[in-house]
Structure P
Amino acid sequence: MGLPKILIQFQTLAETLVSRSERGIVAVILKDNTSTFDTKTYTSESEVTKSHYTATNLAFLSQIFLGSPSAVIVERIANDGDINTALTRLKNKKWSWLTIPSLQSGETGAVADWIKEQRKDYHKTFKAVLADTAADSDGIVNFATGGIKVGSKTYTAAEYCPRIAGVLAGLPLNRSATYYALPEVEAITESENPNTDIDTGKLLLINDGTKIKIARGVNSLTTLTDSFGEDFKKIKIVEAADMLRDDIRSTFEDDFIGKVENSYDNKIIFLAAVNKYLKDLADLGVLYDKFENKAEIDIKATAAWLKLTRDISSWDEEKIKTANTGTNVFVKANIQIQDAVEDLKFTIYMN
């Protein structure tokens, strides 16, 4: 396998990243005894057979499709069914955002833990919109606005999570959820301290006097580290990072694993392709173009692996970098994802 094939693959992925980002997939778990199927996938609301669902669940599906996701995966369970059964079915499917409108407050923690486990242990890029759940996770949006009046219906936060999931799945990477307007909403129960609530990882709706809109596109992350900083509190940043991980991992799995020798030359070929991909994303405005977005061999991780079987105390960086690492490829990347304009400080001086 030579360089051109993988370069073309990464170029295609870069060129389509923004358009792919606005076509996310929503997974929804619905409790419904109307029919007996387990799973249905729809690409538009017109495909939904109304006799398969209760009126309440049809309304939830309509909420999701308002956000224009590319598809909606319905995992149906009986009214007395176990949500874990549906989560098991979803584990090996491809989707972006999960919503479960029937969840009770005591059940959200287990779902949040499942999402965290999938993201950490299985490298999935699943995310979920859960009501009033301080999950402290970049993969969980804590939706915390209730009393949402739409026509004659007033929704709780849990009941309106499908609408938020649909919005987030349908947003492109060049658009933040911040100030996204929800024209159907007539009134909400407003937060008394919106700034404080946002800082503690709550996604809120606000009323600006003319329309109801998302206050700021944040997830529930509150615990920050040097490698997991403030940027990861933003849904837009996490969505971009997740898509980059998916693209690089899937290309590596499809075009490298089991198909090429783990030589230093082949590692360099892979890095050249990844760096071209990162450059293309900077040119497209997905990554910050004034930063050196770059992937390279991870010397520290390589050295740690080598130390397990030999003494490398006298080795220099070049020897470590070019060492035989068996089946392992240790790579790191430093990138800056381009954020959206959300804040303005505009000072006017009168002379």
Structure Q
Amino acid sequence: MAHKKIQGNLASWELGAYAVAAAENGRLLAMAFGDGTVRLFDSETPDAAPVVVNAHKGACLALAADIDKGGFVSGGDDGKFVKIAAMGSAETLWESKGKWVEHVTAHAGAGVRAFAVGKVATILNKKGEQRELAHASTVGGLAVNPKGKRLAVTHYNGVSLWWLASTAAPSILEWRGSHLQPAWSPDGDYVITAMQENALHGWRLSDGEHMRMTGYPGKVRNIAFTRKGHFLATTGSDSVICWPFSGSGPMGKAPSEFGSASEGALVSTVAANPKLDIIAAGFEDGSVLVGQPGSANTIGIIDAGGSPVTCMAWNPDGDRLLVGTEAGAVHLADFRG
């Protein structure tokens, strides 16, 4: 396999706290940590030290881009749902001591924020009005569809699809098992979930067809559609498994794959580029590379030898990539040079 090193700059920091999640909002990239901090990185000045925001008193559990330009929302094990402004200030939007805010999301176009605690997902509109969505089991993940009209909530035995502008009961996508991270295809017609077992499950909303994707040696912890939805990139194997979603979807078709690390290390996280049909992949051995589904050519960004990569995020222009690891190392790769 052809493997080139990045042509450009790589800024790095050793922050000594578990990197939980990464997100982008305009020129700002953010990363949440196990010590409760969120750090803001300016993608226009990748060598500058990040702004440190003390968002939570316990561990930060989730992070997403906010509805406000340059801002973010986070959830923590201190029971807080927090809004982080672009200048680095933090405001608690909701709090309940003794609870864990494990999942957060937002959609700028719809003007809604959402978070989950236990079996309840809560929607907040711009006015701060709350709507609680109860489920029979613990929420495993949240995702708003691309048009900002529906919220997918995963849980045991399936997914609940709620209309954001209606108080009607949800549509239920059923499949036995525990469903975790959800992902909408860019056209909004597919909902895919990573499951507690080593598998994915999906539904085509136009006709209700089920899609079962199995054969992984490890748990699929992270999934990402490419920018036009032609492929779904997944973790859980020693290469990046990419399921084809053009045409009628992946059923009956073999997945494409690319990339590998040292001694069979598994892919631990993936991030699809917003401008190009390429995918960044982080591995359990600490290495990071960029490639395309089915291609033998990859670009190495970080060599093996570090702790597992836990999260990544591209900037909107797709020429800078933020990478975080289990040991708290942070790297910002700048592809412009």
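Assign the value 1.11, calculated as Cα Rg over 2.2 N^0.38 Å, to the correct structure from P, Q.
Numbers: P: 1.11; Q: 0.93.
Going through each structure in turn, the value belongs to P.
So if we calculate mean count of other Cβ atoms within 10 Å over residues 263-270 for every structure here (P, Q), which label has the highest result? Intermediate values should be presented prior to the final figure.
Values: P: 15.5; Q: 20.5.
Top value of mean count of other Cβ atoms within 10 Å over residues 263-270, among P, Q, belongs to structure Q.
Using FRET efficiency 1/(1 + (r/R0)^6) of positions 87 and 239 (r between Cβ atoms, R0 = 41 Å, to 0.05) as the calculated read-out, with 0.50 as its value, let me know the right label among P, Q.
Details: P: 1.00; Q: 0.50.
The correct label is Q.
Tell me which structure, out of P, Q, gives 2.8 once distance in nm of label points 7 Å out along Cα→Cβ at positions 79 and 135 is calculated. Considering all the candidates, the number was obtained from P.
Given that helix-only ellipticity at 222 nm (-39500 (n - 2.57) for each DSSP H run of 4 or more, over all residues; to 500), derived from a single structure, equals 0, which label among P, Q identifies that structure? Mind showing how you got there, number by number?
On the way: P: -11500; Q: 0.
Working through the options, I get structure Q.
Figure out for me which of the structures P, Q the number 17.3, 52 belongs to, where Rg and Dmax of the Cα atoms in Å, for residues 111-310 alone was derived from the coordinates. This value belongs to structure Q. Given that distance in nm of label points 7 Å out along Cα→Cβ at positions 127 and 151, derived from a single structure, equals 1.6, which label among P, Q identifies that structure? Computing distance in nm of label points 7 Å out along Cα→Cβ at positions 127 and 151 on every structure in P, Q gives 1.6 only for Q.
I have 2.1 for distance in nm of label points 7 Å out along Cα→Cβ at positions 159 and 231, calculated from one of the structures P, Q. Which structure is it? Derived from the structure labelled Q.
Work out which structure the value 22.1 belongs to, where mean count of other Cβ atoms within 10 Å over residues 167-174 was derived from one of P, Q.
Working: P: 22.1; Q: 12.0.
Traced to structure P.
A short reminder: the numbers here are calculations on the coordinates, not readings from a lab. Every value quoted in this text rests on a predicted model; they were computed, and no experiment measured them. Cβ atoms are built from the backbone, for glycine too; each structure is taken alone.
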